[in-house]
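S.K.: The structures come next, written out as structure tokens.
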Structure I
Amino acid sequence: MTTVYVYLGDATYTGECEFEWHSPEIGARHKLMLFLAQAAAEPQQTLATQELGRFGFAQAVLAPGKAILVESLNASTMQAFQKHYEEALDAGSSIVWYPDRVQQHAT
């Protein structure tokens, strides 16, 4: 059974992605949410990080993923994310990135 997980975090956009999309500026670091359809019903941070790479993001810092309860998408505050949930089911993943930049993490 497929479960959609959401991963919250931030990452830097490299511009090296597998497709054209409305992406951030190259080199910019942004907060984001990754909706990822998974066969395993447990967080898969490595898989999530790899999927972010397909969108052109690197140096990701992600919180542990959490399964999305379909019922929660009915709440008025969550309805905006319903299309991302559905896209993850259809295409495997969906991403939301926020336009405000975040500071680079110290290394």
Structure II
Amino acid sequence: MKYSIKQLDGRYTHRAFFEYCAEFSRNQLGPLDFHNAMAWMIETYGYSAEVRDWRHIRSTVEARQKFNIDTDIPTTINPQWSWTNGSQDLRIYFATDKEVSFFKLKWQQES
């Protein structure tokens, strides 16, 4: 599987929630690798919403909680991971190095 792991820093929008991401190319087998990896993440950690929806739902729920509206963060907002398939990016976001390490054990990087 071909991907690159990036540690999120100030250049990345979602760094407040995730520490790392795996980036997949849009060329050749990148989309296939991305969807195979996503299927494994769902099987391993459970479903997670796409990162833009993930952030929107989470912020809406947190805003409601500030007004004492009894609302729990739904299970679709998985704290361990999320993903995006934007026009340029195919990424899987990981909360910590623990998820990244497990991902790398499952999916050996091709050069």
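S.K.: Given a value of 15.6 for mean count of other Cβ atoms within 10 Å over residues 29-36, calculated from one of I, II, which structure does it belong to?
M.R.: Answer by label: II.
S.K.: For relative contact order in percent (Cα under 8 Å, 6 or more apart), the calculated result is 38, so let me know which of I, II that is.
M.R.: I
S.K.: Of the structures labelled I, II, which one yields 12.5 when mean count of other Cβ atoms within 10 Å over residues 21-28 is computed from its coordinates?
M.R.: Derived from I, not from the others.
S.K.: Tell me which structure, out of I, II, gives -12000 once helix-only ellipticity at 222 nm (-39500 (n - 2.57) for each DSSP H run of 4 or more, over all residues; to 500) is calculated.
M.R.: The read-out was computed on structure II.
S.K.: Additional query: If Rg/Rh (Cα atoms, Kirkwood Rh) comes out at 0.96 when worked out from the coordinates, which of I, II was used?
M.R.: The read-out was computed on structure I.
Bear in mind that the values in this text are calculations on the coordinates, not laboratory data. None of these values were measured; they are calculated from a predicted model. Cβ atoms are built from the backbone, for glycine too; each structure is taken alone.
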